[in-house]
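FYI, it's all coordinate maths here, none of it is from the lab. A quick note: this is a predicted structure, and the numbers were derived from the prediction, not measured. Cβ atoms are built from the backbone, for glycine too; each structure is taken alone.
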Structure I
């Protein structure tokens, strides 16, 4: 009884902590835009506006991801439970073991490196003001308080007493946004990775569905192929469910990342000295974020299409007429690739990744043409620029 109470208390504390973290992230997001709205027009520069839009878009995207996960919590749990209940047993057959363990292990490489890059970017952006303050103080003897990014709370409370509390608030708000984005992206990629792994197991099962008549009867082959058809239909259904849950937030993520990469590149050009490091890390984070989504989206397309190749490569010509009709059914279902489409606009694939990079470059060129000479009219400082 005591253990049950302790478990319930721990669960309630975790729920409370998650709620407060989400509240902090949303508050910081609102605070970012209040800085632009409430600060006097003659006291804010174009560089600060670009910075606030840049960081604000990232925060909005991260918070939307969290809200979507919370809102669809039950459906996501149901989806994950299916993967848990239908995890292939790779111990009986070495081929399945290679497919299951090998594929899942190899495809975590991109996710782990994305997490490393995001964490390095978080550390660089949030701790670089402290390093800059220390260098300036040691070289000039002057101490000027700096923060990772501007918010209305920081602007309205510039005193030395409030500074540690404001800095902690900004760091934690940034942590919530970064962690929310990382958790959503990795969860999305893991789900797709599971679907692709099941497609690979299905390919092997379809190829080996026909065996010599001396070892198996036609009825057994037809039964195996029928199971493959049911499995294929289920994987198609899971893909549709995944797309319906996340297509809107992925659309906003792609749009925001495309905008942010061009702004980040522009600020990188304007930033002198070692301050460029922050923009390099943020650019790598933004690019790796959309890359892993598109990479796994492409994996889904490729693996779903390869079912038709597996069906054609099996020994269907040595089977019954009924079996051949079932093979045609599998091939027909595999003609249309399974993919995630963000609001019927962005296809989550490597082709879309290339288009996003091209769009970001075009926006960067336009931004540089319009505002590139402003540094001669107004000093390129404020916001993330130091």
Structure II
């Protein structure tokens, strides 16, 4: 039985995601579709709009067979370590293929570009640009364009960047995953809803905006029909992240921590802790971001650092985690085909169905990572718009979701 892995966030799950799964099922009829999904937080450095259990159900309703949670330590890492952690986990679970989207359909050129990432001259030029204040993504992009313009221009699209990181992780870690490229429908960060496949960014903003205007149902057409009413109902009930609440937590945290507290946090380098402490006096997180932002630090990176502080992700914990295969695979949901896959699984990475009994027997680094996952879930729950959904301990009471498709 062939297994195809997809690395995803589904923030939220939309028609573009459904299209990707449909294409795989059309071309690989007998394959099991295994998703490695960000949990309570996403790589852009914020809680997901919906909790991981809603997003799991919506993915299962649209053809996914297995959903595993990517541990939070990797979700809140740079694109390189996000990709490496996710692919190491997919490989450990026995996936044969990795399917991913990109704005191009030229897999050969993406592979050539991923190989250039380790080029000595490019890395040297990138380091020189970093000393001028450029942040890493821009420095790397310019270095590659200067070296090979025809390949470098592929880095101007965000999904191409992530595709390159996946291919690079496969090569650098000698993983047995074979890439499957599916050209993306729509644009990753476009704020327009005019496309048949609007981006997750556009949909997140529109969902909150239209809820306030009491026109949430008008957005149902942008989601697969199997989940559209559930998405609008979940929003209407207030079972979604209020970023105002979350951002107030960030400001509270900055006003109650010292510079020495901040120095231990992952990616808090080059005196950045001083900027964070000063920014904590701002009246809003948007204002704080403006005080911290520089050419060297993108908004996403600053948001990740802030999340690292809130969740207490230290340099030590991150460095230890980045050298290993994720030590467990938390199962969030499965289909009928997923049940068959599970019966035949014989890998070394433990698959976790029930969080409470698993958590009790942990120690060392796996315990620290699982504790972090629980903290992330509790923080996201506390950020919910409706106070009815802010209870803690959700990880301990939820079992894997089963959809018999």
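Details
- For distance in nm of label points 7 Å out along Cα→Cβ at positions 107 and 259 computed as 5.3, the structure of I, II it came from: II
- Structure from which 1.20 was derived, Cα Rg over 2.2 N^0.38 Å, for residues 51-170 alone, options I, II: II
- When FRET efficiency 1/(1 + (r/R0)^6) of positions 75 and 219 (r between Cβ atoms, R0 = 30 Å, to 0.05) is calculated for each of I, II, the greatest value falls to II.
- Test item: mean count of other Cβ atoms within 10 Å over residues 67-74 calculated as 26.1, pick one of I, II: II
- Source structure (of I, II) for helix-only ellipticity at 222 nm (-39500 (n - 2.57) for each DSSP H run of 4 or more, over all residues; to 500), computed value -15000: II
- Comparison of I, II - label where Kirkwood radius over Cα pairs in Å is highest: I
- For distance in nm of label points 7 Å out along Cα→Cβ at positions 147 and 371, the highest value in the series I, II is held by structure II.
- Of the structures I, II, the one that 0.80 was derived from, the read-out being FRET efficiency 1/(1 + (r/R0)^6) of positions 179 and 363 (r between Cβ atoms, R0 = 35 Å, to 0.05): I
- Given 0.35 for FRET efficiency 1/(1 + (r/R0)^6) of positions 11 and 323 (r between Cβ atoms, R0 = 25 Å, to 0.05), calculated: source structure among I, II: II
- Taking FRET efficiency 1/(1 + (r/R0)^6) of positions 99 and 131 (r between Cβ atoms, R0 = 41 Å, to 0.05) as the criterion, the top structure among I, II is II, with the largest value.
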